[in-house]
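Undergrad: As structure tokens, here come the structures.
Laboratory data are not the source of any read-out in this text; all were calculated from the coordinates shown. None of these values were measured; they are calculated from a predicted model. Cβ atoms are built from the backbone, for glycine too; each structure is taken alone.
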Structure I
């Protein structure tokens, strides 16, 4: 039970580090170490994978001058609010 809780806390902390890097990762602007870290995290984190998919959808829509899907915009907004609401205490 305790091991599961610690793993969840570690995963959440990792999401807080990876989440802000997703846009740069998608745009190919990360250094090699960050690329490896984000890619490894995306292999097991469904939540961050869904956020990356939302970024891709919005980027695709903007590139084709279309309106992004409402659900992609909503997911991205909720993810940003989650990251902003976690605050510095999540770093512990």
Structure II
């Protein structure tokens, strides 16, 4: 973990995130942040959009399928089979 310095809380209980952090995490106006705390520690984490979470999951799944030799054609065939079984019941 890196230190980005010491900052004061304003009268309205606000802080400014240092430029270095905003750049590193690619933060922009309107982004959501999650706050976690425990004792004397505060952790701020950039909240990911549902779309980016889905893209990450899809990429990991593609990599695992590739490692196991599962092709897109195989997946489509299985989906068709399940769809057919569901509709024929």
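Undergrad: Could you tell me which structure in I, II was used to calculate relative contact order in percent (Cα under 8 Å, 6 or more apart) as 13? Write out the running numbers ahead of the final one.
TA: Details: I: 27; II: 13.
Label of the source structure: II.
Undergrad: Looking at structures I, II, which one was distance in nm of label points 7 Å out along Cα→Cβ at positions 22 and 54 calculated from, given that it came out as 3.0? Walk me through the intermediate numbers first.
TA: Numbers: I: 0.6; II: 3.0.
So the calculation was done on II.
Undergrad: With distance in nm of label points 7 Å out along Cα→Cβ at positions 14 and 78 computed per structure, which member of I, II shows the largest figure? List each step's numbers first, then the result.
TA: Details: I: 2.2; II: 5.1.
Answer by largest value of distance in nm of label points 7 Å out along Cα→Cβ at positions 14 and 78: II.
Undergrad: Going by Cα Rg over 2.2 N^0.38 Å, which of structures I, II comes out largest?
TA: On the way: I: 1.16; II: 1.83.
That would be structure II.
Undergrad: In addition: Which one of I, II has helix-only ellipticity at 222 nm (-39500 (n - 2.57) for each DSSP H run of 4 or more, over all residues; to 500), as calculated from the coordinates, equal to -15000?
TA: On the way: I: -24500; II: -15000.
It was calculated from structure II.
Undergrad: With Cα extents along the principal axes in Å, for residues 6-45 alone derived from the coordinates and found to be 31, 15, 14, which of I, II does the value describe? Don't jump to the answer; show the numbers that get you there.
TA: On the way: I: 31, 15, 14; II: 28, 23, 19.
Comparing all candidates, it corresponds to I.
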